[in-house]
Each structure stands twice: as structure tokens, then as C-alpha cells.
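Have a look at these structures, which come just after this line.
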Structure I
Amino acid sequence: MIDPARRGHRRACLLAALTAGLALAACAGATRDSQEPIPEPEAVFEPAPPSLVRLTRAQFEASVKALLGDSLVLPSSLEPDTAQGGLLALGATVTTISPQGVELFEKAAMSLAAQAVADAELRSKLVPCDPAKVGEAACLRTVAESFGRRAWRRPLSSDEAERLATVIGAPAAEALDSFDAGVTYVVAAILQSPEFLYRVELGQPDPQAPGERLLTPYELASRLSFFLWNQTPDDALLDAAEAGELDTPAGLMTQARRLLDSPRVGQAIRGFFIDWLELYELDHMTKDPKIYRHYTSDLGPMAREETLRLVDELFVDGDANLGEFFTTRTAWVNRRLAAIYDIPAPVDDGFGRTELAVASQRRGYFGQVSFLGLHAHEVTSSPTLRGAFIREYLLCEPVPPPPSNLNTAIPEASTEARTLRERLSVHMENPDCAVCHGFTDPLGLGFENFDGIGRFRVTDHEAIIDATGDLDGAPFEDALQLGELVAQSPELGHCVVSKLYASAVGHAVEAGQEAEVDALATAFEQDGRRIRALMEAIVASEGFRRVGGIQ
């Protein structure tokens, strides 16, 4: 295992060199005249500022299913998600809706509402009253109040319910001579409203701490449900908010544990791994079929499902240590992926579970197309892309972009430099290139036994591949040893804590939250790096319940 102090020192030096152009020796540290220790200032927690968080595509679809049922045909086109800091969950806090996006949400809302009202079983849930007995206007108001509370994640005001019933529902029912048309328009109006498409997290003044703000009970219920289920709250959680049960940490944790014990937590865990590992980009993965005969346009989604099946086994159905994700011999493959991995397909159709051979160089996520294929070029592998992904996304060590006028082209293979390692060595003779590539390529070269689609190979241009390297001073012989080093890395644990915390609170970790994240990371390590335990600890943190002051 790498010495954390040594790694941290080297990383601090290297990042300083990358960002400020300073020599590494400058990080050696200056001596002080006095040998007395300087006391560390006490960390003061400062919550993230309040925000409006737009639902991601996955959250929109999961929420619609929770509200209206699983049988509906979901919209094929919506306003696209945007990542910030590598996370769609953070991009949702700064994303607006374009004019075209408004039209897409309107079209989707009308389609979903019409489908639900046309289904007798779904309609009976939407319309808990008889318009012939109570009157159409009163019944439309009841529809607005009951469905609106679940969709908007809070009770509607009297004016809101009245406007939905009399300004939208009643005129539609009259114009189309159909009470059901009125219901359709009320439901559609609720689904395309900003109150549904955005999560409001503005908070309210904390009576026990002047100048600070706590999330309101309904805001807290919404944050809890989208964090642990990736969808809108259920009635039980909204009822708990209304009853004041979320006002105390104990009451909040009671609901958190209920949600964590539900199968729906799998949506959130899957969603986090999709976000953290950028698995959504697999929809756009392309390869040259003349070079990679196993490639077709549906390979990316297949690769994503392979990774998510492993996530399910380890962290949804099981309670594994995070490190196993990178070192396990378990694989979930279909016939196409089995052919790429040169192993027997465990089933004829769909995905099946198999165990990779002990002698195999392939393990866990690092042996999958979702890593090896996504972080490579159309026609070649890429030690730089693979190494940069590990640095930035798995270890949270930012890699600065190259200067705009720098030629980043790699020399073509020649008799003097056949393998990509040899060609990159020539490339790094340029000091401007060496600064960044020396940070990323030693890691990426550990995977050079896998080509740009993830097939194992021993040679590159008929030359034997050298997959040795080191991770911040810790040597490795091949991808297996590198995977073990990454799996054991303290930076991996801290990185996943900071990413999951940011996803929960809708804001990148800033100075005011660093001490809290450090404490969560320490507990994560001590608790065996278990994802569900980390989710519970984040809910119990100060940052989950609080927001900063309104600017």
C-alpha cells in the first residue's frame, strides 16, 4: 500500500508545478525560525449556497413512473443533461431550459397525462372523486391537490389548486366536452411546471442559529428521496415531512433507513456510478469497424449494462468494499462482450454471470469495455486518456489542459519506436508535454495490454508490450497490480466520498465543507468502504440539512 504522506506530498508538488510552473523542489518546504508547532485553526462549517436543481433525465423518468406507473411510454427526446465537474448532478444546479426544451417538456407532459387518463387503472388513482357527485370543478380541484402534492413534493396553496382547476382544467373540459380532458390538462400542467422540473432548496432561517438556514421539511424530504432513490418522494415521506418528523436528526435518519432498505435505492446507486464514471458517454462511443470487428453502435450501451450489473451485485444486492469493484474476478457479459474478452458466453441471450480465470489479466471495472473502450481513440488505445481518467475521476487529482498552441500529435510507429510507450517517450522529449504526460501516462501504460476496444494483446506493431509503471512511487508490473494499487488508494476513498457528497447537496465541495468531507472519508475507510453506510453518513451530516445564506 502506498504511504499516504509520501503520495500526498508528491501530489501537492506536482500539482503546484502543473498549475503554477514551479519546480518540484519548491515543495520541499521552508524551515521556520521557531520549532514551536503552529496551531491549526478550527474548521468552521459553511454550507453550500441555496439552489434550484433541475431534474436529470433519469430523475424525470423515474419520478414519472413513480407518479403515474411503469407502463407509460416515456418521451424519446428531452432537454439534454449537462455535466459540471464531471457530474450530471452538479450540472443540474446551473442548467436552464431552452425554448426548445420548454416545447419538449410540454409535449412530454401532454403525452404522459393522456396515456395515464386513458388507462382505467391509472385514471382511478389520479381521480379520487366522482365528478357526478361533487361537481366537475370540485373534482378537478381535488385532482390538482392530490396529484400536485406528490408531483410538486409539497402541498399546493389554495390559489395554486384553484388556478389549475378553473384556469386550466375547467376550460379544457368545456372546450373538449370531456371531464377527462380537463384532468389531462391539469396533470400535464403540473408535469411541465418548474415546480416539478426543479427542486427548490432555498431553506428557511434556523431559529437556533441566527444567520443560518435549514432546509424546510418538504425540501429535506425531496433532497433525501432524490439522493437515496433518485426520484420524487413517496407519500410516506411527504407525510413524515408534514408531521414534523424530519425536524429532528433522529426522525430524518428513520426515514433515511427506510429508503435505504428499499429496492429503489438501486436506482440511486446505479445513477451515482453512471454519473461518477461518465457511463452516459458510452452512448457516443465510436470505433473504426475496420480495425475493431467486434464494434457496432450498440456496444456502448452493452458495456454500460455490464458495469451496472456488477454495481448491482456488489453494492445494491451486496454490501461490498469499494475496492472490489476494481479487483473482482466476477463479470456480467453477453455474447458480444464475451467474444471481446475471449471467454465462453455464460448464457445464449442477455447477460450472465461468470468468473474470470485466475490467470486472466482482466479484473473488475478496469477490465471492462466501459473503461478500456471509452477512454481510448477510434483507432488506437490511449494511455493518456486512461491515465487522465484515473487521476481526475478516481483519485480527484485534476490534470490541466495542454497549452492551446501545443502540438499534441504522437509520432507514427517506426522501427525505432513501435509500441505506444516508445512513441510517447519520444513525444515527451518536449518539456511542455512531459509535465502533464508524466502525470497521466505512467498509469495509462499499465493497460496497454488492452487495445482500443478492450481486447487483450501481448504485442503492439509486433513489439512486446511493457505494461510496467508506478503509481506515485509504488511500482506495478501489469494492469492487475495497478488495479490493486488504485483499489487500496486512500485518494480513491476520499474521491468517491467527495463526489457522492457533492451529488447529495448539489454543490461541489468548497473550503467550508472540506473538514466535513474529510471526516466522512475517514469514517468511510474505517467502515470498510461500504456505499450504503456512506450514503447514511452523508444524510446525517450537517451539510445535508443546511444551505448557506441567500445572496
Structure II
Amino acid sequence: MESENVITTKNNTSTKRIGDPIIRVSDVSKSFGGVQALDRVSIDIYPGEVHGLIGANGAGKSTLIKILSGDIQQDSGTVYMDNQPLNIDNPQDAYNLGFSFIHQELSLIPKFSIIENLTLGMSKPKRLGLIDWKTARRNAKAVTERIGLEHSMDTPVSSLSVADQWLVSIAHSLMRNIRIMSMDEPTASLSEEESNRLFKVIHDLVNDGVSVLYVSHRLDEILTLCDGISVFKDGVCVLSTEKSQTTKQELVEAIVGGRMADSIVPEDIDFSSKPIVLETRNLTQGSKVRDVSLELHAGEVVGLGGLVGSGRTELANLIFGMEKPDSGEILLEETPINSKTPTSAINSGIGLVPEERRSQGLILKDSVNFNINLVSLKELRLSSILPFLSRKKSASVSRTIIDRLQIKTPSIHTSVLELSGGNQQKVVIGKWLTKDLKVLILDEPSRGVDVGARGEIHGKIRELANSGAGVIVISSDNEELPLICNTVYIMAEGKIAGILRGSEITQDAISYKSYEHFIEEKGSKK
């Protein structure tokens, strides 16, 4: 029986949905304290289909996946597999059923080789009482060839691109007989070419009968790749349909309930007469950043476009003091600075929202309150003499940031680890809004953020710029930069490959400039 909360569409003719579902979620509910995370959710997942899960951060997607993975148990309702009710009491139960879960932050051991990661946690073939690595390698090789992973088995995972790390995670799942694979935001840090490569692997998996549960905020991707789509809002599955029966607009309306905060396209302003708050002159670090010179003016939002691996993040790390340049200068308000550490950069008035929020931007086990106030401890001291902090002040600051960014959390004392990925991102951004910054750098600010919250974050970026700060935004989403940037520097192989200003900033122009360097280089070799 379907939940009365579900809006169903008319039947369709997809050949993917013949016969019975492999997984049927029926009237499943789950609450945490006073928060209803899932409310009588019902969805069907069919054999050999890609089923998209979409919705705002905190809408219930992760909670459903945690129930399927055995990390938590539902309060009521039933999960069926092949029409038989399941008891998934722990992750081992899910493992035994043939379920595999690949999270946005990949569970790989960077220092281990590919073969060591592929066989991690699995019983290995033995010979004469010892691990038979020859057989293990042969089994692993068959899997890596199946998905097009061409690196040596002895390659450390830390040296692989994010795309290849995803393939290692998929290969790890395929080392056993799986029936369902869940992927959480797999293309968030991938280039278009890398994403297409991953899509081919997914198509091959479903052709072999594997069902894929696909979580993404990229609606164009969902409509291209998925067969079935389920939309979550406030713990309710408000729409369950097939892609042939819906539109992008219908999905957006279902996600945000018709109340989406629109991004405001910036005016075409000439910033050349405004004060320069940050400047780099011939900044160089090996082959990662090469002779980069850029200017950021007061009130300006500068974008860094280009392909993944073009040097954008490395440039941000140099400015923020996480790395040291080989040569060149960084000037803040026309004065050379030497940001030897992130602390010195912060003291100078520079903030950074990193791409890897979980490992670099948050202390996950600590509270929302602690993380929001992490960079403002000096301002929260009871006096300039005593080292004690004011709990009243810190709580007030946290509640203000939570309200400004609409962070969904039961309490300021809730562990950040318990929040959804998008709300974790808001906490990372929110902590910098407590500072009087001159420059804020945001690396992939919309990564893992739903379509409704994206406009809100863009609004806060513009609000910060309007206050006189300079903002640098790094984004692999070429649709995002035209919405918020006054100037965009395109990077390729560590160098500035082009500059777009005002009305020149379009999705097509960014894409062309990102590849133009390689087209010209290829032509010069002919």
C-alpha cells in the first residue's frame, strides 16, 4: 500500500520496469527525537534500473539509505526484497544481501594500493595457509578491466584522480556478487569527461542486472541517467515517477514546494576603479600553479573556472597559506603578505571554504555551535585577560548563523556528523560569516547542496561582496559561475588561460575557454 503522502504519476511504458521490484519500501517511518526524518515513505526499485533520489538537504534521502545499509532501523514500515520482508539489523546484513553503498566521501585508504583497497575487508584466497595474492590479483584484474580502470594494481590510491578513486570504490563492490549499489553525489568533483566515463560504467552495471540507487542534486543528470525518480521533502516522498513522465520544472517544484530562492545575476559593473583587496603577481608553485596574476576588487566576485586539476584549488591553498609558493607575491590591500599558515591568513582577513568540507572544514564529532564559532574564539572571550569563552555569546552567534543560512539542525549542540551533507556545507560557510573578512575563497560552495539552498548560498555570497569584501568562487559547474561572478579567470594546466568579464560570462564561453588551451596546443603539434 502506498503512502497517502506520495504523489504518483500515470503509468508509463519503460521496459526497465517489467515484473516485480527488487526492493519495495513500504510505509517506512523514522524519527530522531522530535524530528520526523521519514514519514510513511514508499518507493519501488526495479532490477537493472537507475533510480534517482533527490530532494533538499535533510529531506530524508540519507535516512532511507542508512536504513537500507543497516546503520539504523526504521520505527515502522517494511522493506521487502524479492517480495520477502527484510530485517536489516546491521551493515553485515546489508552486505550479505548484496547491497553496496558508496558515499560522497569515499571510504578508501589513501596510502594503500589499488589491490589492497579492492580486497579490504574481504576473505582472500589462501594457499598453504598464506594469502594467495596471485589469485587475488587475477580476480581483481577481471573486475578493473570490466570497468575500465587501467592503473597498475600496486598504484597508491592517493595518486589517483577523484574519478579513478570512484572506479576503485565501484570495483571494490564488484569483487563480490552485488545486486544493488547506492552512489551519493558521484559526479560532484568530476569533469564532464570523467562524468561521462562514470555514466558508461553505470550503464554497463544495469545491463548486467545491477540496480543503482543514485543520489544527486544535478537535475539534468538525473533526467538523463535515471529510469525511476523519487523526490523527498521534509521526510515525505512527495513524487515517485519515471523520467518519461516528468520535467525538470516539476522536479524543482516538488523539491522546494514552489518556494525556490532565485539566484540574482550580478550587474555588469566595471570594477577597475574600485580598490584592489587581493592581488597575486606571477604566483608559481611547481607545475601546479604557473605564473598566475589576478586582481580581486572590493565588492567583486571573481570565479575560477576550468577543468578539474587545472590548478584552481592549488591557487586557493597558496593564498590561504596551506602551501608555500616557489615564487611570486600575494598582496592584501596593496601590501605584500606572507601567509605562512592558515592562521596567519585568517588573522590577515582571509577565509577559505575548502572543497573537502568533512576532512578540512569541520570537526565532525563536535557540535554545530563549536564549528560555527571555531574561527572566532578571540571575539568570544569574556575579557582580553581571561582565556574563558562566553557561552551566551557563542550560542547567540550560532543561532544567528543558523537562521541566516536556514541550517536544518535539531539544536546548536547537535554533532555536525549528524547533519546532512548540504547542512554541513552551510556550517562551513556560516563560520566565516562570523568574521569581518576582507577576502573569502569558496571552493565548490554548491557541492552537495540542493537546488533550493543553492540560491540562498548565492545570495549570501553576493551579500558579503556588497559589504565590501572580495570573494573568490571555484566551481566545476559552468552554470553556477555566470549566476554570481563579475569576473571569471579560466585556468588550464596551472596557468590563466582566459578572462571573462560581465556579459561575456556564459556557460558556453567558460566551457570553450576551459578546452581552448588544449585545442590550440594540439593544433600546434601538427
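The numbers here are math on the coordinates, done by the rules we state, and not lab data. Bear in mind the structure is a predicted one, so any value in this text is a computation, not a measurement. Cβ atoms are built from the backbone, for glycine too; each structure is taken alone.
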Given 0.05 for FRET efficiency 1/(1 + (r/R0)^6) of positions 169 and 497 (r between Cβ atoms, R0 = 30 Å, to 0.05), calculated: source structure among I, II: I
Just checking, which of I, II has the largest value of FRET efficiency 1/(1 + (r/R0)^6) of positions 289 and 377 (r between Cβ atoms, R0 = 30 Å, to 0.05)? I
Comparing Cα Rg over 2.2 N^0.38 Å across structures I, II, which is largest? I
For helix-only ellipticity at 222 nm (-39500 (n - 2.57) for each DSSP H run of 4 or more, over all residues; to 500) computed as -14000, the structure of I, II it came from: I
